[in-house]
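Every number here is computed from the coordinates shown, using simple stated rules; none is lab data. It should be emphasised that the depicted structure is a prediction, and the values quoted were computed from it without experimental measurement.
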Structure I
Amino acid sequence: MNPCVKCELFTAVFISLVCLTIQSPLIVGTTQPEYLITRDDIHAVLSKIIKPDDSIALLSDFDGTLGRICPNPVLTAIEPAAKDALEQLVKRSNIFTGIISGRPMADLRKRVGIDNCTYSGNHGMEIVFTNKTEFHYPITTEMYANCTKLKSILMAKYVTNAAPAWVEDKNISLVFHYRFVPEHLQEAMIADVSELVRKYGYNPVPAHAAIEIKPPVVWSKGHAALLILNEIYGSGWEKNIRVIYMGDDTSDEDVMEMLKGKATTFRITDNPGLETHATYRMQSVDTAVFVLDWLVNNTN
């Protein structure tokens, strides 16, 4: 990647972070986020925020948002209704679409399979824009080495017939999956793995029956979202762009917190009382599809 391009992208992020204190009048929500379930719920919210000709930035997580969580992430696929709606939305000149996921970039693009969409993988550490401009967060040789060591140790110690955990290698990060480990072994295993991860300088982050093992960098999906918005719209986008973000995991809370006051965000959860930085909570992947369908039917 051209170093100048990377420099410009980092500058854009810095501008966004400085602007976080600016509040936008575009947000509709409550102190305790409402729990949205039906199409009528979605209509009641979005009809107050978005007009047909508004410029819209639609950002979304993948697993658990556009595709249902599966016991093995290899089995996760985009919901057909979600793909159909997104394929219509990416053709509209007033709507920008981006997918921000913990998956590796190549895997994410293959599973979503939609052109004219910006993709961000590895929790925002990789970004490919529709104009083919790329961003890669710099990872040191030491970080790569520690990631390789961690994978070897985890595989040797925990991937056994007695405790069938498995390790997903995402090149610059890992995921330790324990869904199929007997429940009575999980608590101690989570504690041991988390301690080991910290020993090698990586950060353990809870996920769905898994531990995300992230490199020790100050970067998240939230930083990626800000970078993308600044790159597409320039600084000051929060004054004119209606931003929507949907996600279902702890890592999505970074986006929801960093976009607070500047976007309408939705946290997918089956727990109506879940504490979240999101503007709204919503029930499921089906509810996320309702959001996409609403945009298809109510924007130009």
Structure II
Amino acid sequence: MRRILAALVPAVLLLSACGSSDSGPSSQSAGDTSKLSTVKVTDQGSDKAPKVEFAKPLSVTEPTIKMIHDGSGDKVKANQRVEVGLVVYNGKDGSQLADDYVSNHQQVALNDSMKSGNAPLYNAMVGAKVGSDLVYALPPDASSNAPATQLYILHLFKAQDITPPLSKPEGDTVTPPAGLPKVTTDSKGVPQIDIKGADKPKSVVSQDLIKGKGAPVEASDTVVVNYVGVNLSDGVKFDSSFDSGQPLVKPLSSLIPGWAKGLTGKTVGSRVLLVIPATDAYGDQGQGKAKGDLVFVVDILGVQ
């Protein structure tokens, strides 16, 4: 999930069904939804967020969610990506905390990771129709600087199937310029990095080795990647997803800054060489075996 929604990972709750009797799952409520009985959402057109009214203070002690307006589009399904617009309010005084309703929509991947990490939101979205509005209230949380209940109004703008990740990079081979680490592959297709003669980076270097033809990576995407990382200073490998046999699946925003800078805008299917100065990695102190300037080869297999 992206930005604001990325913080919403409450515990799994007992759920009660609500919604239509159409075939397939229906949107499910969670928590004491009577706490949301005063919430009123009024459409104000496509160019602005809806008008939201509720009795204050609004307070919940557990994550609470329900559908407030049923949409007219197709039902949202598991393993789809949902485009969500939202506005967020302080439940105590009614002040608006965020508005991503008209623009800056957030993409929510309704996958197994979402289901286990945020069951209430997952179960409310799966079975809801495109065009629906959901009301989601979270209790105060000192650890996230949320001293009052936060009230989210979520509008489901669009849903589409998630493309399964690739098994390896696919695209056109690119010849990199001189001065970069040299990359070959072994008999198993695993990248091998030779740092001899490579220039020290002044900023993040991001060079396609294979130019994929898939969707561009956005800064707020969850990426599915294979990678190898070595130190620029001595060529020592400090990490590799190829060793575990499992791709890395993480929000790009949760990784080192050099990855966000170097992979944003690159396309699915690409193999990308990243040369990252210490300031955009783990600093001069390093982390584990990763020391100073770092070199990665990253295969972008998919986004969520």
Structure III
Amino acid sequence: MALVRNGKVCLVSFLSAAGIYFTSFIGVFGKTFTFIWEDFWIFILFTYLIIYNGIIFIVYRLMKQEINEYRVAVRGGFLGSVFGLGILLSLSDTTWVHFGWYITALSFFHWSEYFITAVTNPRSLTLESYLLDHSKEYKLAALASWLEFSVEWFIAPGLKQFNYISIIGLLMVISGEVVRKASMITASTNFNHYVQYIKQVDHQLVTRGVYSLCRHPSYVGWFYWSIGTQLILCNPFCLIAYTIVSWRFFRERVYEEEIYLLNFFGEDYLEYQKSVGTGLPFITGYKGEKNIKVLVNSYRLQNQDAQM
């Protein structure tokens, strides 16, 4: 399957902006350049970002006049630059190393949501596929984690240097990322970032791959990914808050989604539901037996009407 145009723009813009990381290598040209980097690194990074944004503005707004591609490139470039800066921080000799891990993981997560959608389900691809505008609550949660990290780092930097906790968090983030992206790739055109209320003609029930292990692997991956981010930052308050809020969100999301899945697939989904768990702790999904029978009967009637 050929990558759609916006997918290519997303990839090129991300990699180009992530190249900000390589500005730190100017020292290989001699001691003079090493001193320049040490004294003017902020100016160098800022200059790189200005040049990058100037180029994409000229290419997509002035030359091609493609406003949608420009918006894709701006977001991809923003995430790429954060990714590159995150790697710089991760490899630095500072007490902000773990924050570097965090922003690297965060930026890659949002960029890959768009890119994987472009690869597997371009029909549903929109700017919202970056999930940068997911919800006000999501943005507030991110701000809260940054604030907690900064305040605790300022008061007692040592609290942010429990490497074994951050490593556990990093492993959770990587595992969650892999599970979520595996679910998107496996489901392909059957995956969507939003709950579907109307069954599409080509919508199929996917039970293979990671879906044979749990019914909602994309939610499982995101759930553990979000918890892992707070372990990376050693944020005790946000760790508790993220766990509770994320669990409640996915409990409601799974319950709502399974009502429609039962309506879409009837007995097939009912059997799948009985044999495979949700994958999320203490979340069973939609289990109203009487209501399930009604939904299954409704599904049968719909199929009979379709055949008449």
| field | Structure responsible for 67, 41, 37, with Cα extents along the principal axes in Å calculated and labels I, II, III on offer | value | II
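For which of I, II, III does helix-only ellipticity at 222 nm (-39500 (n - 2.57) for each DSSP H run of 4 or more, over all residues; to 500), calculated from the coordinates, equal -2000?
On the way: I: -12000; II: -2000; III: -23500.
Here the read-out was taken from II.
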| note | Working back from 35, 20, 15 (semi-axes √(5λ) of the Cα gyration tensor in Å, for residues 135-270 alone, computed), options I, II, III, answer is structure II
